[in-house]
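Q: Read through the structures below before going on.
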Structure I
Amino acid sequence: MGAGLSQRRRERMHEVLAGYVERERLPGLVTGLYRRGEVHVDVIGMTAFENAGPMRRDTIFRIASVSKPIVAAAAMTLVEDGTLRLDDPVDELLPELADRKVLRSIESSLDDTAAANRPITLRDMLTLRLGYGAIFTWPGQSPTPLAQALIDAGVAAGALLPTLPPDDFMKVYSGLPLAHQPGEKWLYNTGLDMLGVLMARATGKSLSELLQERIFAPLGMNDTGFFVPADKRDRLAGSYWTDFTTGEFGVFDSAKESRFAQPPAFESGAGGLVSTVDDLFAFGEMMLNNGTYGDERILSRPSIELMTTDQITAEQKAAAKSDFFPGFWDSHGWGFGMAIDTRRDNLWQTPGRYGWDGGYGTSWYVDPTEELIGILLTQRVWDEFPIPKVYIDFWTATYAAIDD
């Protein structure tokens with residue numbers, strides 16, 4: 001059986017996505033499709049709006065939350081070799097999280113607390129049920145006391161990554177109560193940042209060194225990391241956003257004066273990596289092949305199955321509905337560091353498909369049923385909700401191209 005992707009429909013995908021460049025919604029983009037060993041990469045437009053060169057297959061993108069599945073996979077290598085255990089308390093390595101207090105309600109003042117029922121575990125971090133996370137403040141609402149405290153401390157989830165050194169980052173949280181009891185409820189993002197600190201302390205290595213050893217080197221992901229070295233800087237795409245405070249569109253992070261031009265003080269496991277389409281293909285192939293890549297076994301098949309199994313209960317999904325994008329939990333679950341599709345609610349959703357999106361304009365998913373990997377790489381911070389139209393058009397066109 002061939003790859004089963006229609007050439008005519010892939011050409012139609014190109015036309016649709018090129019329209020975003022023609023309308024100057026995006027300067028350029030890269031897409032990648034892998035099915036049954038056949039790879040198609042499409043490169044459209046320029047790397048930036050400002051006097052930039054053409055987009056290239058090896059252009060480097062800030063992948064934001066597409067970092068999460070990669071860091072989760074590295075964490076599972078530490079579980080497999082006995083360095084960490086899923087259900088052990090993290091208190092010994094992260095004493096800042098010991099003896100937590102928990103808000104009596106999300107609207108409570110910071111001193112209106114009760115004692116935590118149990119310690120936080122690695123499993124809580126991977127599934128984002130540790131008690132810390134993004135507390136979204138919707139238009140017309142005032143931040144809750146905990147949300148305001150996170151903003152004031154500079155650790156609230158958002159377009160800007162944490163800049164505090166890891167020990168200082170953890171110290172901030174040591175003085176703040178949990179939003180809910182450990183294991184009780186899903187809250188986005190923060191667990192993967194804390195996971196990165198846990199992994200570094202567990203191994204005595206930086207998160208970047210650990211990822212290089214466990215994931216990047218075995219998979220040949222030579223362009224993935226937490227910053228772009230000087231000799232690769234000409235391959236970094238420009239990044240754009242609509243400033244939510246002013247409503248003005250402009251540069252979020254320029255290629256020439258990038259925040260990603262030097263090693264960061266905080267290596268964000270939740271959203272700090274840069275990468276390329278081919279590096280993300282390599283990671284996707286490893287996941288699709290149940291932990292193997294060529295002659296390398298990165299993870300066991302049971303680990304891949306555990307990571308990509310929905311861990312969130314129906315009650316927890318109901319409790320989290322108001323804390324995330326409308327409708328998300330109707331057709332999604334959450335495994336370890338990534339979303340899991342639970343029903344075909346759209347053309348592109350296959351039950352069991354897994355992956356995640358990045359808020360800087362990236363998307364990476366693996367569909368075991370269709371033997372498919374899809375990758376979208378742009379650099380425009382999300383300013384359409386709940387899903388940017390370019391994501392919808394890419395994934396619709398991807399699944400419309402299936403021809404078997």
Structure II
Amino acid sequence: MKPCAFLLALGVLGAALTTAALPDDWPTWRGPSRDGHCRETGLLAEWPPEGPPLAWKATGLGVGYSGPAVVGNVLYTMGNVARKETVLAVSTENGELLWSVPFGPVEYDYYAPGTRATPTIDGGRLYAQGASGQLACIDLATRRILWSRNFVNDFGGTVPKWGFAESPLVDGDWLVSMPGGPRASVAALDKLTGKTVWAAPLGDLASYSSLVAATIGGVKQYVGFSADSVLGVDARDGTLLWRYTEPDHTDDWGDVNVMTPVVSEGTVYASSNYETGGGKARIVKTSDGFTAEQVFFNNDLENHHGGVVLVDGYLYGCDEPGLLTCMDHATGEVRWQARKPGKCSVLYAEGRLYCRDEKGPVSLVEATPEEFRLRGHFKQPDRSKQRAWPHPVIAHGRLYIRDQDVILCYNVRAEAEEESDEE
């Protein structure tokens with residue numbers, strides 16, 4: 001092989017290593033299944049008093065609350081940089097900023113400015129949604145914007161009071177999202193071209209939740225939490241199948257529905273803050289469609305924006321104003337509550353809950369209904385003055401914590417601690 005051809009082949013291989021999906025990748029919001037579960041093993045069961053080893057710190061990520069997406073050896077996130085909503089790529093080896101691509105001007109600048117969504121990586125492309133409703137598809141090899149749509153201009157959507165916060169769902173050949181508004185409460189786009197496949201004019205405005213795909217009663221559906229209700233639409237054409245309105249929050253603050261619904265075995269659980277509460281409904285197929293039959297509803301887990309995970313029949317999430325809660329998924333009975341983790345976002349991995357307080361501290365909690373068992377706790381360094389809302393992420397044995405301009409990367413594999421001890 002000629003030298004230039006050999007170098008070209010190496011370059012192509014490097015690009016493939018950067019974008020090809022690996023088993024422990026975290027390519028989208030809440031992970032591959034959008035359930036807040038990391039399937040990795042061999043992680044630290046307990047942390048030393050100072051926390052797990054810090055591998056690196058990256059800065060220069062701009063203003064924002066976007067979480068990380070990790071594919072191969074690259075971490076992707078977003079932030080407002082020089083008055084542009086920008087996608088940033090960071091090396092997972094050392095935190096080096098590899099590249100950045102602006103995809104739209106900063107138009108939303110009301111409360112806690114910055115991007116909100118987590119980018120979605122699929123097949124060598126990145127999908128980014130900005131707070132003002134700009135949606136862009138970026139080719140990771142060339143860094144070119146392949147197509148873009150605008151929820152307001154193209155679908156008649158209304159920017160929510162706190163800005164668009166949905167992370168795009170890529171499902172097969174489609175990108176599915178909730179622009180809101182009279183023309184498209186939910187819409188499916190061709191992920192390669194951005195052209196509209198179908199649009200569902202249901203009358204629902206967008207809130208701050210993200211869609212999940214599920215099969216219920218033998219019918220594939222997209223389940224979301226709009227500004228009006230938890231709902232399921234037929235994945236084939238967007239036809240409304242059912243609604244569950246009890247967890248919907250509406251008052252002078254607006255429609256603040258943030259939680260990604262937990263879908264399991266034909267049931268849906270969702271919760272909202274501001275004295276609303278949460279409930280579980282069984283989605284039942286009937287002779288003329290579907291109906292949502294409530295199983296329980298209570299005010300014991302008023303989840304704001306930290307999310308809820310379902311582990312071995314129990315729901316774990318943070319109740320306002322800051323109580324980590326374990327609730328029986330079958331009955332709604334609270335098994336325990338604990339204040340130590342603070343008002344936290346929650347990630348599950350290998351029998352442990354990774355709880356990130358919006359004021360900085362990070363806790364490791366055993367996921368058991370028996371009692372609250374703290375297995376580690378440390379104060380996050382380099383805290384910004386803003387409350388930190390991005391959820392923690394684990395990929396390839398590393399824990400990532402985003403706080404505005406900073407990302408912290410921690411080694412959480414058990415062998416990493418052993419290697420550190422040997423040194």
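Read-outs: derived from the displayed coordinates by stated rules, not from any lab. These numbers come from a predicted model, not from an experiment. Cβ atoms are built from the backbone, for glycine too; each structure is taken alone.
Q: As an exercise: helix-only ellipticity at 222 nm (-39500 (n - 2.57) for each DSSP H run of 4 or more, over all residues; to 500), calculated from one structure in I, II, equals -8000. Which structure is it?
A: Computing helix-only ellipticity at 222 nm (-39500 (n - 2.57) for each DSSP H run of 4 or more, over all residues; to 500) on every structure in I, II gives -8000 only for I.
Q: Now a separate question. Using the calculated result 14 for relative contact order in percent (Cα under 8 Å, 6 or more apart), pick out the matching structure from I, II.
A: Answer for the origin of the read-out: II.
Q: Check the numbers for mean count of other Cβ atoms within 10 Å over residues 269-276 across I, II and tell me which is largest.
A: Working: I: 26.5; II: 22.5.
Ranking I, II on mean count of other Cβ atoms within 10 Å over residues 269-276, first place is I.
Q: Matching task: 1.6 is the computed value of distance in nm of label points 7 Å out along Cα→Cβ at positions 77 and 381. Pick the structure from I, II. Write out the running numbers ahead of the final one.
A: Numbers: I: 3.2; II: 1.6.
Among I, II, the structure yielding 1.6 for distance in nm of label points 7 Å out along Cα→Cβ at positions 77 and 381 is II.
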